[in-house]
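Trainee: Given below, in the form of structure tokens, are the structures.
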Structure I
Amino acid sequence: MLNRLLRASPYIVVQLAAMVLYQVAGRIDFPAAPGRIGPDFWPKSILVLLGLVCVYEIIKNLLVGETFTAAGLLEKLMKDSGEVEGEERQRSYPLLLGGGVVLTVIYVVSISSLGFFLATIAYLALFMLIGRYRNWTVIAVSSVLGSLALMFIFMKVVYVSLPLGVEPFSAVSLWLLKVMGVH
């Protein structure tokens with residue numbers, strides 16, 4: 001039983017922290033605009049979901065005697081495919097990782113000048129290129145659609161103010177906001 005309690009202890013601590021933070025989020029004193037969710041909605045929602053996951057993990061660790069994982073599924077698939085485990089050495093690409101980190105820093109620095117939409121298009125496209133993806137049509141379409149989707153989610157669902165950029169880039173952002181019906 002002590003072993004089970006030890007396995008559940010991180011989830012108990014996180015559950016307690018989520019409960020305390022939920023109480024703190026309840027003290028957010030900004031009223032919601034008519035027809036919109038208040039600023040306390042997202043923190044509370046995330047904390048409720050975190051709490052549910054913790055309750056699940058606590059119950060699982062206290063009631064199930066062994067660790068419950070999906071181990072063995074991949075090994076069976078590899079055996080069925082004829083591949084031998086450890087046959088291929090896993091390759092690592094530290095320069096690609098470094099490129100992704102540098103690109104992310106450039107994105108953070110440039111987003112206030114280019115605006116969220118244009119900076120995110122460039123970020124998504126360049127990230128795919130750094131990741132060695134070379135289908136230009138897919139890169140272009142997914143970068144534009146991904147940026148539009150993120151802009152829509154942040155502006156119309158989450159109600160987060162995004163950087164518009166400086167002229168002439170802000171004209172694109174303002175036009176998109178008008179098209180999306182964001183005031």
Structure II
Amino acid sequence: MSLSWPGQAAQPQNCAVLEGASEPASQTLRTVKLRSLGVEVDIPQNYRAMLRQNGAVTLLHPADFARIQCIVQGGQGGGGLYSETIARVPRDSTKTLEEQAIASVGYQFNAAGKKIPLGQAIEHNHPNGLSGYLTFTPVGYSAAFLGAWPREVKLLQVSASCDCEVDLSAVKDLLSRIRPLP
């Protein structure tokens with residue numbers, strides 16, 4: 001028995017270059033209720049909210065959503081995927097909130113192989129009662145907030161990440177649009 005393949009195999013689509021990738025974020029916002037996280041958030045009308053397997057919700061620009069769909073369908077990925085994510089995480093009783101916030105943006109290893117937190121933290125209090133820490137990495141690929149409203153058991157983690165430059169103001173802006181569900 002022999003196998004033969006008709007013609008040449010199709011080349012996977014290059015997901016890094018998609019038509020319409022320059023569509024700007026809509027100036028019109030819509031409110032998305034994230035009941036599993038206990039919050040609602042205002043996002044641009046043309047953005048998508050994607051529930052992840054770990055329960056987090058990722059907010060995506062239309063071009064980034066299209067890129068993820070392309071990769072899922074067998075295309076080849078590319079760089080520059082930007083996302084904002086909202087999640088609930090348990091408190092780590094072995095760390096202060098500041099230490100846990102710093103650890104949330106990753107680690108690096110020193111020459112002896114010891115794990116060293118990569119982030120730096122800034123205390124942040126939100127006008128609607130949310131308090132915690134903004135963290136960022138020196139290389140600028142990740143920024144996050146970790147904190148809670150009073151009397152909440154789980155922490156709210158809000159992050160922005162990319163294999164490109166991420167500004168701390170992106171997390172501050174997203175935080176300003178998040179509210180606890182009534």
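What follows is calculated from the coordinates using simple rules that are stated; it is not laboratory data. Since the model is a prediction, treat every value here as computed from it, not as a measurement. Cβ atoms are built from the backbone, for glycine too; each structure is taken alone.
Trainee: To test your reading of the models, identify which of I, II gives -22000 for helix-only ellipticity at 222 nm (-39500 (n - 2.57) for each DSSP H run of 4 or more, over all residues; to 500) when calculated.
Mentor: That value comes from structure I.
Trainee: Still on this model: Any idea which of I, II comes out highest on mean count of other Cβ atoms within 10 Å over residues 31-38?
Mentor: Structure II gives the largest value of mean count of other Cβ atoms within 10 Å over residues 31-38 among I, II.
Trainee: Where does the value 34, 22, 16 come from, among I, II, when semi-axes √(5λ) of the Cα gyration tensor in Å is the thing being computed?
Mentor: Comparing all candidates, it corresponds to II.
Trainee: As an exercise: distance in nm of label points 7 Å out along Cα→Cβ at positions 15 and 103, calculated from one structure in I, II, equals 4.1. Which structure is it?
Mentor: Value 4.1 for distance in nm of label points 7 Å out along Cα→Cβ at positions 15 and 103 corresponds to I out of I, II.
Trainee: Tell me which structure, out of I, II, gives 17.9 once mean count of other Cβ atoms within 10 Å over residues 95-102 is calculated. All intermediate terms of the calculation are to be shown ahead of the outcome.
Mentor: Values: I: 11.9; II: 17.9.
Value 17.9 for mean count of other Cβ atoms within 10 Å over residues 95-102 corresponds to II out of I, II.
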